[in-house]
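Following this line, the structures themselves.
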Structure P
Amino acid sequence: MFFIKQPLYIRLSPYRLTVRNVRSGAFISEVPEIALSRGLKVKILGVGNDAALHKSSNSAQVINPFSHPRSMVSDFTRGEQVLKAFVRKLQGGHALSVSPRVVFHLLGEPAGGFTQVEIRAFHEMARGAGASEVLMWQGPELTDEQVLSRNYPSTGQVLE
C-alpha cells in the first residue's frame, strides 16, 4: 500500500493555533487552550474553542500552554496535547492516519529570538502529535506551494 505524507502547515501564536492541510485546503484555526477537569484524575474536557465552554465551570481549569511572559512554552505536556488534538480534529479523528510532514511556523518576534530550548520543545511537541518530519520556520507566512515544494523565502529562516 502506498501512502503520501500529509503536508501540514502549523502556525502558532499565544492567541491562535492554525493547522492546515496544504493539499486539501482543510484547516482549523482556534484559540490554543485546553480545558482540564479538576480532581485526582485529570481529564481533557475540550481544546480550542471547545475549551472556552468550560471557563465558567468550577470543576474545570482552562489554560493556554503557549502563553507566558518570557516564553511561548509555559506547559510542554499540555501544549503537546493541544497540538495533537488539533491535528486529530483536522484528520477527522482517524487513529490510523498517516504521519504528517509538518512545517511549524512560530509567529512573533521575541526579544533576542527564539531560544534553542523553545525550538526544541516545539519540534518535540510536533513529533508527539504524530509528525514524521518537522521543519521549524520563522518569517513571512508561507504559501501552500512553498510548503509543498519546500522552497522557502530568503526573508525568513529555518530554525534549528
Structure Q
Amino acid sequence: MSQSVPPPYPSDPSQPPQTFGYPMAPPPAPVRNNIAGGIVVAFIAAVAVGAAYGGILGATKHEIGYAAIAVGFIIGFAAGKVGGDHVGLAVFSAVFSLASVYFGQLLGEAIIATKHAPVSVSELFFQHFGLLNDAWRADSDVMSYVFIAIAVGASFAGMKRAV
C-alpha cells in the first residue's frame, strides 16, 4: 500500500531529511588495551588496599573474609578498568592480590604486636621483618591461606566485572 501523503522534506536543502523509525545504534565503545597502565594501577591499588586491610586486621584483631574478597575485587576491577581484558593483566592482578593480602596480614600482625612491645610498626616491619614473618607463620592457620586464595579468585571476578 502506498502513502497518501509523501514524507515532509525540509525547505533547506543543506539539512538532511527527517528519518522515521528507530535511531541508529551508537558506535561500539573503544577497546581498552593499556596493559602497562593496568599493571601500574593494579600495583597502586594493591598497596593501598593491602594497607587498609592490615589496618582493619590490626584494629579488630580478626581476619575478615569479606575484607579479603574486597581486596582482590578492587585490585582486579582497577586493572580491568584501565587495562582492559587481557590474560596477562589478569595474572598480574591475581599475583598483586596475593601479595596484598599477605602484606595486609603482616601489617595487621605488626600493629597488634606493637601494642604489646616498645617498638613502632615501621621499626618492626623494616628492621625485624624475620621476627614478624615468624610470628605470622605461628599465628596463621588454614583460614589465612583460604583468605589469600579467595582474594586471588575475587581479582578475576573484579576484572571480568570491569570489562
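At a glance:
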item	result
Structure responsible for 17.3, with mean projected area of the Cα convex hull in nm² calculated and labels P, Q on offer	Q
Origin of the value -23500, where helix-only ellipticity at 222 nm (-39500 (n - 2.57) for each DSSP H run of 4 or more, over all residues; to 500) was derived from one of P, Q	Q
Highest-scoring label, criterion being FRET efficiency 1/(1 + (r/R0)^6) of positions 44 and 148 (r between Cβ atoms, R0 = 25 Å, to 0.05), among P, Q	Q
For 3.8 (distance in nm of label points 7 Å out along Cα→Cβ at positions 60 and 84, calculated) the corresponding structure among P, Q	Q
Structures P, Q, by relative contact order in percent (Cα under 8 Å, 6 or more apart): label with the highest value	Q
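Taken together, the values in this text are just the output of simple stated rules run on the coordinates, not laboratory data. Not measured: the values here are computed from a predicted model. Cβ atoms are built from the backbone, for glycine too; each structure is taken alone.
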